[in-house]
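What follows is a set of structures for review.
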Structure P
Amino acid sequence: MSLSKLLSLPKEILQTIFKFIEPKFLKLIQDIPQIRPYVLRVLYSKVTLNYFRFKDKFILPKNPQFTVGAQFRELEEPLADILMLDELRVIIEENDLPPPRKIYFNDPMDIVEAHDLSPELLKNCEIGISFNYSGSEQFMYEILVKQLKDYPYNVTRLDSYSFMDESKYGSNEKWFNSVKSLNLKNIDSLKTVFSQGSFDNLADLSLDMDPQGNFDFSDFDFKDFELIPSSLKKLECYFDQIDPEDISSIKFPTGLTELHFSTFPFDDFSPEEGEAAPVFDLSYLENLKKLYYSLMGATIKFPRSLLELHVSNSSVPLRELCRDCPDLVKLNCESFSHMTGDFPEKVTDLTIGVDGLSELYRYWHHINKKNDDSKRQKLDDNSHFLSKILSQLHHFKVSDFFGGSGEFTLFPKESDEYNFSNLKTFAMTFPYDFKVGDIPSSVTSLRVSSSKGLDFSRFKHFGNLVDVCFSGMKDISIFKCEFGPSLKYLEVDSSKIKAIDIISPNLECLVVTKTSMSVIKQSTFKVPEGLLELDISFNSITDIDDSFRFPDNLRVLDISFNELKKLGNLPQNLKKLRCGRNYFDPDEYEFSFPSSLEVFEMAHMESFDSDAYTKFFDFSICKSLKYLDLSTSEYYGDKLPLNIFPKSLVYLNLSGMEFDEIEGNFTDFENLKTLDLEQSTLQKYLEQTDKDIEEGKEEHYFGPKLNALANFNSSLPKELYKKVRADLKRGDKKKEKENKFIEI
């Protein structure tokens with residue numbers, strides 16, 4: 001659907017559509033003017049406040065981070081966007097947004113501030129509180145927790161909660177009756193907990209019994225699990241060093257749909273000869289859909305309702321799994337026991353360790369030697385040990401820290417004999433000894449950590465392949481490959497390659513990192529002309545040849561963490577550039593930046609020798625530049641002239657840079673919202689500007705939009721601090737307590 005057709009829909013439908021889009025994709029499109037109001041309403045309907053603190057000081061709001069091909073890369077689960085309370089209020093005011101539906105406070109002290117400054121934000125939203133912030137001493141919590149309980153707000157989530165002594169912290173009844181998600185930390189009695197409220201709304205419960213081994217289970221009654229409300233939907237339990245008999249005594253709530261259970265019995269536990277291991281019977285959980293467990297020294301009985309099974313530190317009894325879980329669709333395990341020729345026939349998503357593959361192969365190899373025994377059930381009647389399993393899979397991943405036997409080939413040679421057309425994604429997370437073989441041409445997403453047995457000439461025939469990652473290619477010096485028109489993203493990392501030659505007509509994003517490339521030139525770095533985003537960071541590249549030309553359409557470039565002294569010829573339409581952690585020398589080379597740049601990160605720039613730079617870069621040509629990060633760049637000049645920066649800047653980070661004073665005035669930067677200077681530099685600038693104001697040379701200290709200033713605090717001279725603070729509030733018609741300026 002085109003953007004114009006989308007915008008023709010009623011507003012209510014539009015807002016509903018955007019609610020179902022993942023936040024990471026919403027962030028990519030939030031700057032499109034026509035849809036920005038709808039996107040922001042979703043992004044700021046659930047917010048997290050004040051997480052990154054150090055000694056009770058806020059860290060400066062970060063400039064927009066960009067990652068080449070972010071929509072395709074397997075990134076770590078990102079933290080929620082962290083806001084300061086003042087920052088949230090500004091966003092809501094400037095964009096005419098309704099208050100968030102949910103606010104999560106990483107520091108309970110911030111609820112007190114929000115109650116005093118912006119109670120309207122809290123009235124109709126669901127509030128979550130984490131008590132894991134170590135900045136407050138325990139004696140402070142006795143006062144704080146009581147105070148929070150007196151507020152008239154709807155608390156629906158409590159994390160790291162351990163305040164069971166109601167004589168110290170007040171009654172838990174109101175919170176326990178309203179809470180939907182509860183994480184209890186180091187409680188010694190479930191009976192105590194569930195006698196303090198009705199828990200009518202509780203759906204998600206986590207019991208963290210100190211996995212580090214410092215918790216005393218001697219007085220803990222595992223039979224008290226029966227006190228947990230039967231209506232609970234999700235339960236997480238983490239125990240350490242418990243008696244195997246206690247495992248079998250646990251009875252979970254019968255209404256559970258998701259269970260996470262991790263426990264390790266006493267050290268060196270193993271049943272004596274002839275003695276059966278404890279049985280962990282979950283067959284009575286008739287509503288359970290998802291099960292995650294790590295269970296050593298005990299066997300388990302599965303419920304028939306199970307749809308997903310995730311197992312670590314334990315083998316899965318394959319025979320029992322096939323018998324007891326007929327509807328299982330997702331399986332994640334390291335290895336198998338109780339082998340059989342069957343496999344759960346509805347599983348379409350399989351993550352398996354190499355040991356598990358080896359066990360399947362050995363069973364198949366052994367059973368197929370007994371061709372004369374017709375009563376023996378074979379794992380597969382065909383000539384490959386995984387052919388029956390692969391034919392039903394949509395998603396297949398090999399994931400294990402330890403490599404297994406290399407005696408098998410993972411995929412058989414592609415032929416009419418096998419039909420693996422259901423397979424859409426394949427990934428292997430580590431290089432293993434086995435050969436990969438002929439990966440099915442039906443895949444849309446591919447992650448491969450070895451080139452062993454891989455035929456690169458086949459990929460041009462993969463008509464559905466959208467994203468690919470190759471890593472661990474130790475036996476290839478030149479990566480030469482042709483891909484079909486469907487490919488959008490390609491990544492090559494942790495490999496020995498020294499040159500690349502890629503043919504891919506519609507490739508948009510290319511990532512080449514942690515390789516042996518040292519010089520970028522036209523003959524050794526052949527990439528498609530239509531490329532939009534390129535990441536060649538972490539390669540120890542020492543030079544970009546003067547004759548080399550980046551693709552003309554390139555919009556995003558990351559060349560950080562190399563050993564470059566000059567930039568090379570940058571494309572004139574470049575929008576985002578990251579080039580920090582290099583050795584650029586403005587004293588030796590002239591640097592010219594594209595005027596089209598909007599985001600520029602040159603943090604942690606180092607000098608090639610012991611001398612820091614005395615000359616600096618000129619960014620004034622970049623008339624569209626909004627975000628500039630020069631933090632911790634080595635520059636030892638007497639003065640830093642502000643005329644090298646464009647007036648379009650919204651964010652400027654000069655922290656960690658050593659210069660005596662600033663030449664110019666920030667009042668000229670009318671769009672600047674966030675500024676980071678070293679404490680001493682800031683004080684000198686404010687003192688000099690203060691003199692200029694007294695002499696009538698200047699009217700203000702900063703531009704009208706500044707709302708985040710690092711190191712502006714009471715350590716400055718008292719009178720100067722008051723004057724600057726008052727000036728920063730100019731034009732703000734709201735009351736003092738509602739001022740939008742953020743002190744950091």
Structure Q
Amino acid sequence: MATTRLRRLLACLAFLLVLAVVGPHAAVAAREYAAIFSFGDSLSDTGNLCVDGIPDYLATARLPYGMTYFGYPTGRVSDGRVIVDFIAQELGVPLLPPSRARNASFHRGANFAITGATALDAAFFQERGLGQGVWSSGSLHAQIKWFLEMKPSICGAPEACRELFRRSLFILGEFGGNDYSTPLCAKRPVSEAHALVPHVVRAIGEGVEKLIAEGAAELLVPGLLPIGCFPVYLTTTKQQKQQQQQPPDGDGSSYGRRSGCIKDLNTLSWVHNVALQRRIAELRARHPGVRIMYADYYTPAIRFVLHAEEYGFLKQAPRACCGAPGMGEHNYNIAFMCGQPGSHACDHPSNHWSWDGIHLTEAANAHIAKGWLYGPFADPPILNASESTTCRRVLVCLVVLLVFVLMGPRAAVAARQYAAIFSFGDSLSDTGNLCVDGIPDYLATARLPYGMTYFGYPTGRVSDGRVVVDFIAQELGLPLVPPSKAKNATFHRGANFAITGATALDLSFFQERGLDKGVWSSGSLHTQIKWFQDMKPRICSSLSQQACRDLFRRSLFIVGEIGGNDYGSTLFAFRPVSEVHALVPHVVAAIGRGVEALIAEGAVELVVPGTMPIGCFPLYLSAFRDHPPEGYGPRTGCVKDLNTLSWAHNAALQREIARLRAKHPGVRIVYADFYTPAIQFVLHAEKYGMVKQTPRACCGAPGVGEYNFNLTSLCGQPGAYACDEPSNHWSWDGIHLTETAYGHIAKGWLYGPFADPPILDTTKHLG
């Protein structure tokens with residue numbers, strides 16, 4: 001008891017010290033932006049160029065683009081996230097949907113950036129005989145026009161728009177890189193590119209003023225990268241000299257002595273950045289009530305070259321991670337660019353700053369985003385805090401010491417100890433497997449408004465945003481787990497075998513009982529484990545047998561939820577509930593066999609979720625409405641006998657887990673509780689920020705009763721619509737949960753109390 005009181009006292013002291021260190025305003029800084037609106041080129045594009053399909057020439061919309069974080073191409077020109085993604089995540093805003101995404105939700109922001117964009121309109125280049133070198137994808141002027149056209153759908157009334165924009169962050173760029181490359185790639189002299197600087201900077205300034213006129217009060221304006229350090233320019237410059245039969249630069253005078261970068265190209269970037277900062281100073285003086293931040297691309301990129309090891313990068317000449325040998329040592333070849341046949345990606349993009357010779361890796365983007373958010377790579381930083389002092393630094397040290405006292409040193413690094421996540425299950429966990437080969441006509445879940453909250457577009461997740469496995473991955477510092485069926489994805493950090501419609505039992509079990517018409521044959525648990533076994537050689541191709549087993553020993557395996565569809569197939573065949581109860585031993589035995597199969601493959605950390613209280617879900621409340629009043633819970637309004645079925649399954653599953661723990665004492669098996677939090681959402685909705693009401697789908701259409709569920713107009717189908725604020729609801733479509741609900745459940749599984757033991761239990765850890 002004394003120890004507990006001491007820990008509570010120390011916790012209070014730590015909280016007070018945190019307030020002293022960061023200040024009350026900084027503590028909520030990440031929640032102060034209502035939305036983000038982004039403009040720019042391929043450094044910021046999150047998919048606009050691919051919304052209407054993948055053009056034949058666009059290698060950037062094919063793997064290995066997207067391999068690191070998403071596991072598949074998204075239209076981002078990187079191996080994973082770009083800077084605007086990191087900023088959004090740090091500010092607590094959903095990833096920005098591309099503005100061209102059809103029917104996406106833009107009330108938390110939109111990304112108008114598009115690959116190939118210029119600051120100047122195409123007409124400017126056409127007048128100078130440079131029109132052939134410019135993509136007409138969308139200049140800064142065009143992107144702001146798209147923003148103005150979108151305004152009515154974002155906020156309606158002018159005053160509401162101005163208030164929203166006043167509380168939003170506008171990111172204007174990077175712009176200029178494609179403008180300058182147009183004369184450079186046309187083999188015009190660098191002086192001709194220098195002549196563009198005043199025009200480019202003026203166009204950016206005009207864009208800033210237009211957004212201020214619309215109500216923008218917080219704007220971030222990035223400068224230009226040191227283009228002379230990039231493999232594309234280092235390679236093409238050498239090729240041009242060779243073609244023109246010019247002597248090589250024997251004394252190295254054209255290249256930086258320490259960096260190896262092309263001096264006159266970096267000078268061009270530097271001149272642009274100086275002119276842009278002067279223009280920003282003028283705009284600040286003209287608009288004293290507006291905060292305009294200059295974001296520095298140049299300094300961090302130069303540091304990646306000169307001090308690579310400080311950022312976890314390999315110390316080497318500027319070299320593309322993804323490409324093919326060309327002229328020199330830069331791994332860039334314009335005939336075999338990343339994503340095209342003949343090119344390949346390095347094994348560890350996080351060791352490189354240059355992704356494809358033109359754009360940055362996710363790791364580099366993350367370092368730059370951090371510098372823009374907190375300094376020193378922005379003036380002022382986005383989340384500007386008051387000046388640090390020695391006293392505050394001392395307080396930081398005290399906080400760190402208290403964390404170690406309260407949590408123990410192992411807990412401080414627990415989230416970094418899992419090497420990968422391998423997930424199995426049904427639609428509660430599916431991150432896109434059912435959609436990898438295209439969207440089936442019947443599959444409304446692969447259309448908007450699915451995905452509206454976090455991704456801004458459908459991903460195959462059956463929710464408005466993330467599912468539990470996404471939250472777990474992010475909390476553990478791992479990439480989002482890619483669907484196992486994704487073509488050419490990278491699975492060395494995990495794979496998700498879960499698929500919508502999956503059952504614990506094989507299809508033959510239901511066929512023998514005349515129940516197969518109600519079962520999708522998408523992939524039983526047994527089948528998913530076979531997929532995992534088939535994938536093993538790919539996962540471990542570069543590892544020894546022992547290293548492969550060690551990888552699985554350090555991985556988290558999530559087996560389920562699975563079983564809901566087994567019971568659903570029988571219930572919707574209108575068999576008595578007693579017949580459904582008879583399935584419980586078979587379902588639980590199948591889950592147990594699955595766990596043992598994974599243990600045999602080397603798994604030592606497994607999470608096995610139970611099932612939901614299905615009697616609380618609008619689907620079942622609408623379909624089984626013939627119960628007498630006493631058939632419903634007096635406090636919950638849920639169908640009692642269906643919740644009893646869920647309870648019986650969970651009790652049997654926990655007994656099976658106890659048996660497996662005794663049989664495998666060296667293995668840690670976590671029981672994850674879906675039932676308790678879902679009941680809590682019904683009984684105590686307000687504690688979770690949800691609306692207190694009868695179980696009701698956020699996305700659906702009026703049907704029988706007040707549940708907003710109609711089998712003839714399911715979410716994603718004509719006639720159905722989504723509520724304005726999914727975060728106020730726990731039920732998304734009457735069958736599955738909202739991102740908000742999944743977030744609460746994931747937290748309970750990670751830290752308690754909705755798991756036994758919690759995944760990040762401070763008393764047990766990986767060795």
Structure R
Amino acid sequence: METINNFARSLRAIMIISLVTCSVTFAQTTYNISTIAGTGTSGNAVITDSLKAQFNAPNGVDVDSQGNIYVCDLTNKLVRKIEAGTNNISTIAGNGKTGILTSGMLATEAPLGVPGALAVAPNGDVYIAESDSGRVLRVDATDHKIYVFAGTDDPNPPATGKATDTKLTKPIALALDSQDNVYIVDRVGIVYIVLSNDDIRVFAGSGTSTAENILATNARLDFPVGIAIDASNKVYIADRLRNRVLVVENEFISTFTVNATLSGPRQVAVDANNNVYISDMGNQRILQVTSGGTTTTFAGGGSTFQDGVAPTATTLNNPRDIAIDIDGSLLIADRQHHRIRRVKNNIINTVVGSGVAGFSNGVLALGSQLNEPGGVSLDGNGNLYVADVQNHRIRKIDLNSGIISNVAGTGQAGHFGDNDLATCAKLNSPGGVTVAPNGDIYIADSHNNRVRRIEASTGIIRAFAGDGNTNDVGVGDDSLAVDAQLKTPIGIAIDNNGNVYIADRDQSRIRRVRNDTITTIAGNGTAGFNGDNILASNAHLNNAVGIAVDANGVIYIGDRNNLIVRKIENDTIKIIAGGSIQEGGGAPNIGRPRQVAVDAAGNVFFADLDSNRIRRIDAVTGAVTTVAGGGNDAEGEDILATNAELDQPRDIAIAADGKIYIADRGDHRIRVLIPNTGSRITRSEITVTETNPTLVYPNPASQKVTIRNNAAEQIVLINMQGKQLHQANTTKGEAQLSLEALKSGIYFIRVLDAQGKLINTKTLVINR
């Protein structure tokens with residue numbers, strides 16, 4: 001493989017200025033390609049402006065009568081206030097540390113545990129649900145001290161009927177009615193009401209019945225997590241595990257009608273017109289049920305994170321709490337985007353948070369070094385996992401923040417660390433990775449001849465399949481998977497039933513693990529080819545490394561050295577690409593297919609190792625076409641994907657929004673294909689220019705650099721580890737940075753607008 005000098009490549013990339021022209025014809029979707037991780041070389045901020053502040057998992061939000069916004073900054077252990085009109089941010093409770101909270105201490109000096117929810121009373125008092133301690137706290141608006149309002153740590157509290165003598169388990173949501181009674185949702189299945197005299201009683205739950213229109217106190221609640229109360233004191237409860245919203249009226253409870261399938265509803269809000277809003281967290285959206293009963297998606301469901309667009313054109317990431325502002329707009333605690341967002345006049349914008357949680361603690365993926373990335377997989381939370389083969393690690397890229405982190409492996413090759421934290425374990429050239437719906441991560445620990453699993457709930461790595469002994473007799477079928485023999489497993493896939501499929505490369509088999517038992521479903525152990533349309537278990541495979549399973553349970557295989565892609569359906573194996581099936585237009589047969597993936601429409605994509613292309617097999621016609629690679633532009637960003645040059649693409653992963661992520665192994669990069677939906681773009685007629693370009697000159701630079709962008713308010717220079725080195729405000733969109741104290745190398749310039757939002761990021765090369 002050709003060794004590429006990264007410094008020279010960076011210079012060449014920066015000096016190229018290209019005008020892209022295109023024509024539009026309605027045909028198959030094409031893609032633009034960009035790099036999201038890798039340089040090409042192997043190898044709680046305190047801010048007054050809320051838009052520039054860093055939040056870490058904002059979990060609760062409410063608004064007072066003046067329009068001030070209050071936020072539970074959960075991981076930072078703070079409750080913060082954003083002043084209406086100025087957007088200045090301050091802390092009203094919590095010191096960010098652990099410790100013992102004493103009732104009556106100054107709220108800003110109090111250690112909070114897990115402030116998960118809050119509610120603001122008309123008099124300005126703020127109630128905080130501290131779920132880990134089983135207490136509800138109150139911050140007095142007058143003396144700014146914090147008091148225990150409900151809950152006790154006494155294991156045998158007196159039966160006084162008072163809130164502070166009542167044992168709470170996991171208070172997780174709060175609300176106030178028109179009489180200032182406080183409702184507390186305890187996650188174990190009870191909703192309490194605390195009256196104005198501090199008496200507490202059960203309002204809903206604690207029963208066993210799931211019938212409709214019964215007394216609320218006789219009902220069974222299954223993991224209630226959200227609550228809202230309308231002007232007539234109807235109470236709405238988000239009953240998460242049963243995927244429903246309940247309504248209590250005149251002490252009787254029933255299911256609130258929602259004409260949509262809910263997935264883990266997290267919170268409810270009601271506006272002045274009796275429209276009900278539901279944070280449908282599992283579906284990453286906010287639903288609206290109008291007073292007339294019509295259900296629609298109100299926010300979320302878009303393909304990318306955006307502000308200043310229709311709320312359904314953007315993405316949400318674990319939306320938790322929601323609240324109605326005094327002007328009728330909806331506030332959303334967009335937890336994993338680390339922002340509070342507002343929907344007003346059918347436009348969504350960020351009002352709190354920079355979108356980065358603890359930025360200095362991570363490394364920008366674009367500035368990271370990968371060493372032959374060989375596997376990629378997406379989870380349901382906007383993270384991309386990378387098998388960093390020669391670094392012997394599994395890496396995670398937060399696609400929203402661009403931060404890369406390590407989830408498994410020490411960087412040293414070996415086998416060590418089962419039943420310990422995955423970051424303390426040794427891997428040996430992990431060739432594949434996949435993420436289960438529950439968040440568990442499966443790793444093809446290829447040179448250890450094992451598959452290992454990281455538990456999402458604990459971060460512990462455990463043996464899953466393969467005993468690592470290649471001298472065993474037989475392959476171990478119909479036995480425990482951990483006792484079976486694997487030889488260089490590469491591809492891994494999971495079907496809708498939780499069965500795990502393994503491409504057992506050097507044994508020419510496809511293995512399946514079901515209920516911890518392993519079997520062979522394709523290949524008889526003989527390397528070669530012995531025909532098509534035959535029983536899969538009788539087939540010869542030849543260095544099969546890629547595997548995918550579609551929604552119907554059809555299995556797709558990249559049979560590498562047979563130069564074919566095959567599918568298994570009803571136990572029969574069949575060629576779907578390669579052999580005599582040529583690329584559309586009479587092009588030559590395919591090269592060695594590496595990994596395969598299937599999109600929601602049933603189209604099959606595969607990495608063609610020999611031709612350095614990503615190919616697509618049409619679900620309807622079976623036609624094979626190229627969607628990326630085959631060009632000669634190795635450095636271009638945001639160019640037509642078929643004009644790009646790839647180098648040994650290994651694995652691909654397809655996101656729900658149609659983006660395709662590529663492990664571009666020889667280039668030591670992760671690339672992304674962004675669909676040009678509905679049109680085919682070619683280089684000819686219409687000139688496309690950047691409407692608001694950022695100019696960086698000179699570049700490369702040695703002593704100083706000038707940055708110009710008409711919308712820029714601030715320029716930030718960071719290094720490849722994400723550390724901020726310089727910051728400058730612009731004058732008429734222009735700023736200069738002195739570089740004299742910096743070493744030669746690659747840096748990044750972040751260009752921010754007046755609201756602190758990122759316009760774009762530019763690469764700067766310092767050369768002396």
Revision key, fill the gap. Matching -12000 (helix-only ellipticity at 222 nm (-39500 (n - 2.57) for each DSSP H run of 4 or more, over all residues; to 500), computed) against labels P, Q, R points to structure Q
Check your understanding: Just checking, which of P, Q, R has the largest value of Kirkwood radius over Cα pairs in Å, for residues 208-279 alone?
Key -> Q
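No value in this document is a laboratory result; all are computed from the given coordinates. This one's a predicted model, so the numbers in the text were calculated from it and none came from an experiment.
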